[in-house]
Each structure stands twice: as C-alpha cells, then as structure tokens.
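Listed below are the structures to be examined.
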Structure 1
Amino acid sequence: MPRRLEGPTRSTEAQHPPLEGEVESFATHAVTLEAAHGALQPAEVLRLAVEKLFPGEIALVSSFGAESAVLLHMAAAIDRALPVVFVDTLRLFPETLAYRDRLVAELGLTDVRSVGPDPAAMEAADPYHALFHIDPDRCCHLRKVEPLDKALAPFTAWINGRKRYQATTRKALPVFEADASHIKVTPLASWGPGEIAAYIRAHDLPPHPLVARGYPSIGCMPCTTQVAPGEDPRAGRWRGQGKVECGIHVTPAGVTRRSA
C-alpha cells in the first residue's frame, strides 16, 4: 500500500517562486539533454535519468492509469525504491485505486507516496462538490496541481508517462523539457499503442480494469467518459468542456489554465 503524505513537503528555502535566471537555466539544460539523449530508447532514458543525471533527485509521477504499468515496470527494474508520486484527487474511480494497490504489490515498489488536496481548501472552494462542472480548471488546480507541486518540491526532476500519439496537443512532445521549477523526463514520448501493447504482453502486466470497458485514458470519475472507436484516446477527458489538460504539465511560463 502507498503511504499518504500529510501536510506540505516544500522546504522553506524552496517556497519562493523561481527566479528568472533559474527558469532560463532549467530550459537551457532541458534543450541540452534533449539534443544529447532524446533519441534513446525509453528504458535507456529512464536509467540515465535515475542513475546518472538526477540520482536521488528525481521522482516518477504516475496516475496508475491505462498505460501506467509500462513505465512503472521499467522503473522497478532499475530501482524499486524510486519515489513514485500518486495524486489521489478523492474523485478517482475505485478501479484505479485497486489497480494502484495491485501494481505496487506485484512490482515491489517500496516508496509510493499518495498525496491529495487540502481538505480545508476543498471545503472552502467546493462545498457542494460541483466545482468540476463550474470551473474544471480550478478544480484540477486544487485537486491535482497544488498537491503535486508540494510533493515534487524536494526534487530537481520528475518522470511522466505522456506519449505523442495520445493527442494532437502532444505531437511535438520532447523527451526532456522544463517547466518553471523542474526538468521533466518523458521516456515513452515516441512510443505508440503498438509498442505499449507489445511491452505489456512481453512482461505479462495486468491491465487497468476500465480499459476493456472503453476507457483508454482515465482520470477523475466526473470528468472521464468512455471513448468511441476512432476517437482521440483522450476524447473522454473533460468531454464537451473544451479542456485538454489538467494543468500539471504547465508551460515554461507557468500557464496552468488548460481550457481551449
């Protein structure tokens, strides 16, 4: 079972906003890393990032969603004690929570950190539990972005599982990029559904139970619907709201609103 983190994790020194020079440094470093290592295979990228580029300073962020088992399996083969951050928005499918527990046990992950929204902030901002419908960007910010920001404060870099094939907004996704405060590593950026499915078969990884029911991309229950054949894999996320991202993957300028 993952352990739940309570309260802020950001140190006093890390609470100040990034200075302009710091943001530029992250961006420059990311460009250098992409030029040098962006063409490596996913497992090579992951091992390089964990063991050589950011030893002891990197975490893997996982939603334990439809394709999460691939990256988690690769990480476990390198270091089962690699910090894995899971954001429990308190609006997730019960199948996702059960799948998380199964993967943690089967892969032997020893440092899975479950973080979530501040109860007082949610009570003040969303007393009727309808903020997802009124202002989905604000809901995502409180339930996902803020908890993840706090959890990532001790780290210099973090790993995520996005792929270019998932949406038109991700077609140019680099393997190494920067936001305002971290280097982001995306080992599976170049992989498509074929490579993902082949890896799952080769390693006999358990599927997320909702995938077979038409959910190729899985987020919070109120904002995730089934996807019809031929639709974009992420078409079921925030359907009809003109929203394409939760806000976790911000631009270097720090833009967090993700509505069209």
Structure 2
Amino acid sequence: MAAILAVHAHPDDIEHLAAGALALLAANGHAIRIVTLTAGECGSGQTDLSETACVRKAEAARAAGLIGAEYRCADLPDLGVFNDDSARRAVTELIRWARPDLVLAASPADYHPDHEAASQLVRDACFASSVPNYRTGPTAALEAIPHLYFMDPIGGSDRQGNRIVADFGVDIAEGFFMKQQMLACHTSQAEWVARQHGVPDHLASMEAWSRRRGRDFGVLFGEGFRQYRHEPYPKTPLLQDLLGEALVIAAS
C-alpha cells in the first residue's frame, strides 16, 4: 500500500480538486494524509482571525476523517504564503512527517497567490525532503524524493483564462458522494464563498466543475492531474498505476 500526501493552501481546496481521487485511493487501502498550508483564517466576514482558524481547521479535520485521513496545518498566514526559507522548512518537515510515496500539490498557475506559492513550496520541499543536511525539525529525511503531481487549478485555467491541460484524469463516479460529504464539512464557507466569490452554492459549483472535468475524459465526474517529471523527481507513473481502472485519458 502507498502513502499519499495531498497539500494545498486552504481548507476546502483539496475537497474541490482532489477529494474524489483521494476517496478512491483510501477505499483501496492506501494511507492518506492531508495538509493545508494555512488555516484559511481570512475566509470569513463574521469571525476574527483566531476563531475562523479554529473553525476551519476543525472542518478540515472532519472532512479528512471521513476517508480515514490524518490532517495537519502548517499555520502559514492566509494571503501570506511565500516560497521563502522558513516556509520551505516548515513544509519540508510536514512532508517528512507524512513519509509519502507520492504528493498531490496545487497547480503552479491558478487564480490565487497562495495557491501558486503553495505549488512552488511543495515542489521545492519535495526536493529538500530527502536532503539529510537540510534541517527542519525532529523528523528524519526521506530516503528519496517522492513522486509529485499537480491538481487542476480552480476552474481549470490560469489568471489569463488559458486552459491548463491535464496529463490524465480520474473517473471519480464511485468517490463522488464522499467528495460531496467532505466538502459539505466546510459549512463556514457557504456564506463566505457567496460573498467573496459570487458563488451562491459552493457544493453545486463543485459538482458542476466535476461534471465539466468529467466530460473532458468521457466520464460523468472527473478530476485532472499532471505529473512533475523534471530532474531529479521520479518519472514512473505511480499514481496512474494506483488508480487502476479509474485512470482515464482525454476523450478524443
């Protein structure tokens, strides 16, 4: 069985973009760990930073628990994620804690600055995670760099509206109900997403995106991923192999 780590910037990002695949992998016996770099403490107009952080971390832990996953937060500041030395060491320590065979990270191009910085941080922390002299905390360095994959960006495009093309997709029909249940744990975000993003129903928005992504791969509900294969990151198709029959390619 494989150890899989999903990392994104805020609570609910992973639920929107990768929870279907994670649910399938968890059901097949793989160990799942979920990390958010921030607590999403700016995501409320009703509660202060501290209270919002507590609420959102509790929601994220509940969502992770539905698939038997462990959850941790790096506690970097919301709207203050940068690829600097202190943040990279914190993220590297979390990767070492998770001991992953593969990591799912945010897209390098997305609408939110925290998302893009999170992608760079995780990419570089994966590299650093196997360097023994890169000291981060009590956890030992990994034996090797884990496989690295990027999730879709929100809406499937970069800031200029250019479409981001996935290497492959996942047929998440069997994991979609769990994906819904995981996102539904983030009750604090219903009002916030309506106010800040103009999205009146974030659950319906997630379903619409999952259907749209599914059409790209000829299935009802889908999620897309890209593998990072630059030297010296692993190039073998580990996630693709673990997905089995749920792996799909773009419909012709």
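Listed values, structure above:
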item	result
Winner on distance in nm of label points 7 Å out along Cα→Cβ at positions 55 and 191 once structures 1, 2 are ranked, highest first	1
Kirkwood radius over Cα pairs in Å, for residues 95-182 alone - structure with the largest value, from 1, 2	1
Winner on volume of the Cα convex hull per residue in Å³, for residues 63-102 alone once structures 1, 2 are ranked, highest first	2
Label whose coordinates, when helix-only ellipticity at 222 nm (-39500 (n - 2.57) for each DSSP H run of 4 or more, over all residues; to 500) is calculated, return -12000 (choices 1, 2)	2
Among 1, 2, which structure scores highest (criterion: mean count of other Cβ atoms within 10 Å over residues 47-54)	1
Per Cα Rg over 2.2 N^0.38 Å, for residues 151-222 alone, the highest-valued of structures 1, 2	1
Volume of the Cα convex hull per residue in Å³ - structure with the largest value, from 1, 2	1
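Computed from the coordinates by the stated procedures, all read-outs in this text should not be read as laboratory data. Quantities reported herein were computed from a predicted structural model and do not represent experimental measurements. Cβ atoms are built from the backbone, for glycine too; each structure is taken alone.
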